[in-house]
1. Tell me which of P, Q gives 0.35 when you compute FRET efficiency 1/(1 + (r/R0)^6) of positions 288 and 336 (r between Cβ atoms, R0 = 35 Å, to 0.05).
2. Taking semi-axes √(5λ) of the Cα gyration tensor in Å, for residues 224-359 alone from the coordinates of each of P, Q, which one would give 36, 16, 11?
3. Identify which of structures P, Q gives the largest calculated value of distance in nm of label points 7 Å out along Cα→Cβ at positions 128 and 200.
4. 15, 23, 20, 17, 12, 7, 4, 1, 0 is what came out when P(r) over Cα pairs in 20 Å bins from 0, in percent was calculated for one structure; which of P, Q is it?
5. Using helix-only ellipticity at 222 nm (-39500 (n - 2.57) for each DSSP H run of 4 or more, over all residues; to 500) as the calculated read-out, with -11000 as its value, let me know the right label among P, Q.
6. Given a computed value of 10.9 for distance in nm of label points 7 Å out along Cα→Cβ at positions 16 and 320, which structure among P, Q does it belong to?
7. From which structure (P, Q) was relative contact order in percent (Cα under 8 Å, 6 or more apart) calculated, if the value obtained is 7?
8. Which of P, Q yields 1.6 for distance in nm of label points 7 Å out along Cα→Cβ at positions 232 and 272, as computed?
Structure P
Amino acid sequence: MSASGSDPNRGNPAWSGDGLVIGAGPAALAIAAELGERGLAVAALAPAPPTAPWANTYGIWAQEVEALGLAHLLSHRWEDTVSHFGPGGEGREGTVHHGRAYGLFDKTALQNHWLERCARAGVRWQQGRAATIRHDPDDSTVTTSTGEEWRARLVVDASGHEPVFVRRSSDGPVAGQAAYGIVGRFNADPIPAGQFVFMDYRSDHLPAAERLEPPTFLYAMDLGDGVFFVEETSLALAPPVPFSTLRERLRRRLAHRGVGVREVLHEEFCLFPMNPPLPDPRQRVVGFGGAGGLVHPASGYMVGGLLRRAPELADAIAAALAAGLTGEALATAAWEGLWSPDLRWKHAFFRFGLEKLMRFEEARLRHHFHTFFQLPTAQWTGFLTNTLPPRELLVAMVGLYSRAPWDVRWGLMTLQGREGALLGRLLRCG
């Protein structure tokens, strides 16, 4: 199903087909593979080649990746998974044993998984920078910075959190999740051997005055052979916590426990938007990944969502093309395939919830998360992975409220700042 274009006066493009994907990261590879496997003529355009190494690490709850049949793409798996929400010290107060395995993707294996599928499906990769786009009744033409034209029935922008073409409205400051991490060797184990620490909110390494500042937590894992990954993370804040602050807090956290860095094998600087509004679904370019709003606004997870939702979007696009849809109708069908009414409602719900958590002080935030992980495992894992249906999500949150201490309940009941506006948006989604 190749697009030939309807205007005889236009020049011959460098390529013409069904779908043009903008980007070469995880989201671009995921959707390009799915579209190609449905028999569509697909190309991808990005400044960097699709084989360029990915900088950040990607973790996932093991059950989520096992359900997709992709557990072989994990480089590590931990059965001993814990979080600490006590005020400090090594006692058992506030410690949660999750009882769920956690995994770390082998980035190269995940990348090659998608690249091999793209190669088998005939996806064409082109290095270049998309500069402008022109929409015609039946197709769209992207012009690169060097003047090449690439024409497709549908353009999918998977270029990341600052997309090339996708438009997103603004309804206030966007909070960023920031993290600074080290993969390295230490003079003492920063966490118990063989363990994965999801959240360590203990703050006994900080003076009392600093505990009033935006809370941060440790995310850490034993990678084996004396190598650990330790990362100081801010859940979300606008503006985000500076890397310099995170680096200093990590150093002080380790030093307080008698841990010094012997060798740094890798430094990780991670910053991405958590709670922007969804893109406008009336536009002709369809977003995917960060460009399409797939970051979970309350947890920051996205790769599991890419794996689950790329097939859904590709199915919607293939069906629309088979039905003869073009132009605005094709784009509308694609957006509807990506963002169902239930998913839109849940996105609004998560944004509203994150807004509340961002104003919780350190003690109340610890109380909240300690309560959250007392929920039935299916509820808290479903919340973090965005796999709970709306009704079950509401049941889980009622359960959270009923279990929570009064400081958390009061914080959940009162409205401050733009919470009222976000609640109104949530109600309209319903």
Structure Q
Amino acid sequence: MEFKVVKINEEFRNVVVSHKALIEAELEQQKREIISKLEKGQVLEGTVKNITSYGVFIDLGGVDGLIHITDLSWGRVNHPSEVVALDQKLNVVILDFDNDKKRIALGLKQLFPHPWDALDPDLKVGDKVKGKVVVMADYGAFLEVAPGVEGLIHVSEMSWSQHLRSAQDFLKIGDEVEAVILTLDRADRKMSLGIKQLKKDPWEDIETKYPIGSRHTAKVRTFTNFGVFVEIEEGVDGLIHISDLSWTKKIKHPSEFTQQGADIEVEVLQVDKDNRRLSLGHKQLEENPWDVFETIFTVGSVHEGTIIEMLDKGAVVALPYGVEGFATPKHLVKEDGTQAKVDEKLNFKVIEFNKDSKRIILSHSRIFEDETRAEKQAERKAKRPAAPKKQQEEAAPIAAVNDSNRTATLGDLEALAALKEKLSK
């Protein structure tokens, strides 16, 4: 055999030789000769030497090249072993090579025509196609409508619903579905698809299906500070403004009234077909109790109430029939001079009632203040000296007229004229 001297150690009188080094040198020379004859686009026969998760190594007869997994097939490949096998002989095309690093990039799919070139030329936007879901992502699903030809179904094109959802809620890998072509770009080889278009748009006949005044059951979806978004059916959403939740309760946030996923009865208040919006109400399912409250909580009437919340500007008072009123701090002073507290039950006098703004202003201190004022007026009246008898007789007809609640008639006017003449004499 032939050997190459690779190391000499004179101190130990030792020489290291290698037959492998000689072979490698010959192989290296052979590789340089092969690579020097390579050209891009050249087709060579090779043998599958090794298969990895990212590609296939091909022996080209003394030099190795790599077919990356993306260059094995025009279609999607999960693993190279789906396409080739060890020791398999096949033709490959040279895509690129590096003389210095001795790297050769090979391709297999490039030997076959691109599937987009073979796509039916009559296929157009609006046509229906069938395919298999090959890739899933949160934003959509890729549908293979022909080997190597894929279209994207965006999640917004999977349902008429406006709620943000993941594509996995509708499809999974391996599903065979039908879709409608939304866009088709043969030059860039891109296609977008939709499956919601296979169903009727619920907003087409929204005004006849959900007319103003109609009542329905909806499902609570999301909350905002100003209201509740609900879904009557898939693709038909509506908003219940916070002011339309209850006639009587003062709601700070909709979560105090209902919860996500719960069913809620609604009445259609307004339909905006162009902007795909429904204005809904819940309190409208019942008659406005403030029409009745107007006759109960009249100004000056006294009712028992319980202080349920203290605020900087006053207190919220729970009144009978589930209605709430408000009292400012000066109207919460009790007769002994102390301030009323939370959970205290007291009598309150209505000093203002506004049906339109659903506001009842109350006062506890006004009750004993008015009683004290009435007592003082009675005392002043009792201390006032009696009028002379003649003056009382002359004032009697006038008092009689003043005490009467009747509208003045012609006879009344004549009597007053006679009285005036008598007084002037």
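A short reminder: the numbers here are calculations on the coordinates, not readings from a lab. Note that the coordinates shown come from a computational prediction; the quantities given were computed from them, not determined experimentally. Cβ atoms are built from the backbone, for glycine too; each structure is taken alone.
1. Comparing all candidates, it corresponds to Q.
2. The read-out comes from structure Q.
3. Evaluating distance in nm of label points 7 Å out along Cα→Cβ at positions 128 and 200 on every structure, the highest lands on P.
4. On the way: P: 25, 54, 20, 1; Q: 15, 23, 20, 17, 12, 7, 4, 1, 0.
Derived from Q, not from the others.
5. Working: P: -11000; Q: -6000.
Going label by label, the one that fits is P.
6. This figure was derived from Q.
7. On the way: P: 18; Q: 7.
Checking each candidate, the match is Q.
8. Working: P: 2.3; Q: 1.6.
Among P, Q, the structure yielding 1.6 for distance in nm of label points 7 Å out along Cα→Cβ at positions 232 and 272 is Q.
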